[in-house]
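Enquirer: Given below, in the form of structure tokens, are the structures.
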Structure I
């Protein structure tokens, strides 16, 4: 199964309750879990993660949430993506670097108009270079996360005994 894009989202309904789905996942974790996946859970939200010792910055996790439907079925939503800490690190880094680049550009223009040496331009250039480097690092992390994303989706399908994520993906296309 090929995963679409980064942070793919899946949505499917099942006749099982959220408790039953959680039990199926826990059973699979206990019986057939060669990579040692871990499960964190609250009432209607689960997070499947890889053990810390096997994790890198790009290692994904799967967020699973449940919603009871009026027809007695349960809506299951899954999202595979990076750890929220890493996600926020990149988002905050991009924001800071863009602001730094814009400040350097604005400062350089103001200095040039005032007849001074425009030292703001190199600051804008360095910030732009840092943005490009961050983008390359992000793309590399995405590429390295693909096998783990695939593993999480297969694990979920095998735990539920269906091809729920694969069929949900086909509905998205």
Structure II
């Protein structure tokens, strides 16, 4: 399949911790991608703290992250919730990608959240959605993928396993790829 027909989605994990639950959910999402699409994972672990003094000569990790978003057809974020909001380093990466030219503009994205608590990271999702309104990205609203008690859904091999969540994940990924294909066909 040539690149023109293949849908490439940038996958962004909201946790830096080795073995993080968000990374495990992101890896599951990679396996659930619809045929004709792929999930390319971003590494935000080396992105420095945002400083507008460095916009003219951003570091290599910033350039790599921006290029991944810019050259993808859409994006997926999987995030935990820290203190009722988005982890600072995820927001930091998004800030770097938004200036001087916003590589998220006009992109279609999706958000999933996971947490060891009852609410499953829902508040972080809502804060991300607010940021992306300003960034002129279109975030899919349905289905919402909010995974609570994620620590109980990791098998002995360290993989995320939850049939109900996987169904919602699959539906959201199918919707994301469908919407991206529609956008690509309209752009031709």
Structure III
């Protein structure tokens, strides 16, 4: 597996070795021993999966301490524009974002440590998105940032995505009081 350190500290894109033959393909999508040797060792306790139509934007979400989550995200079917924003107040990259396309074609995954807001825009209908989380989901500790916050300046390539009611209420970076 190829591990790419991205510009935001702790964020990593993973490119597995894919073995193809006349039957199809095989690759390791997760290895526990790898996550015991990264910069911040992590164990995963919950798996989540979503199905979304094209142009659905989910995010930008995070879990606040004491239930902050690291995540390992990947696409099973379809493709997404995956985005993370550093919300760690002491980080030199606070408020900066990184984005990457994850798809069933490129097999990439991304590791997102706690202290980052995360969101994705589906680029195809019937996209299935999967993520492993390092802590359980607790509704009382969820938080978010506005996907269209001008200070973040994220080019999603779309002006009017499909959003949940909850995601239309998230604050921008200037109104945001980070718990990290």
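Computed from the coordinates by the stated procedures, all read-outs in this text should not be read as laboratory data. In this text, all values refer to a predicted model and were calculated from it rather than measured experimentally. Cβ atoms are built from the backbone, for glycine too; each structure is taken alone.
Enquirer: Taking -500 as the value of helix-only ellipticity at 222 nm (-39500 (n - 2.57) for each DSSP H run of 4 or more, over all residues; to 500) derived from one of the structures shown (I, II, III), identify that structure.
Expert: Numbers: I: -19500; II: -12500; III: -500.
Structure of origin is III.
Enquirer: From which structure (I, II, III) was distance in nm of label points 7 Å out along Cα→Cβ at positions 87 and 119 calculated, if the value obtained is 1.1? Could you put the intermediate results ahead of the total?
Expert: On the way: I: 4.1; II: 1.8; III: 1.1.
Of the structures listed, the value fits III.
Enquirer: Next question, about the same structure. With Cα extents along the principal axes in Å, for residues 15-94 alone derived from the coordinates and found to be 50, 36, 25, which of I, II, III does the value describe?
Expert: Working: I: 45, 31, 16; II: 41, 32, 20; III: 50, 36, 25.
Derived from the structure labelled III.
Enquirer: Further, regarding this structure: Work out which structure the value 4.1 belongs to, where distance in nm of label points 7 Å out along Cα→Cβ at positions 79 and 111 was derived from one of I, II, III.
Expert: On the way: I: 4.1; II: 0.5; III: 2.6.
Attributed to the structure labelled I.
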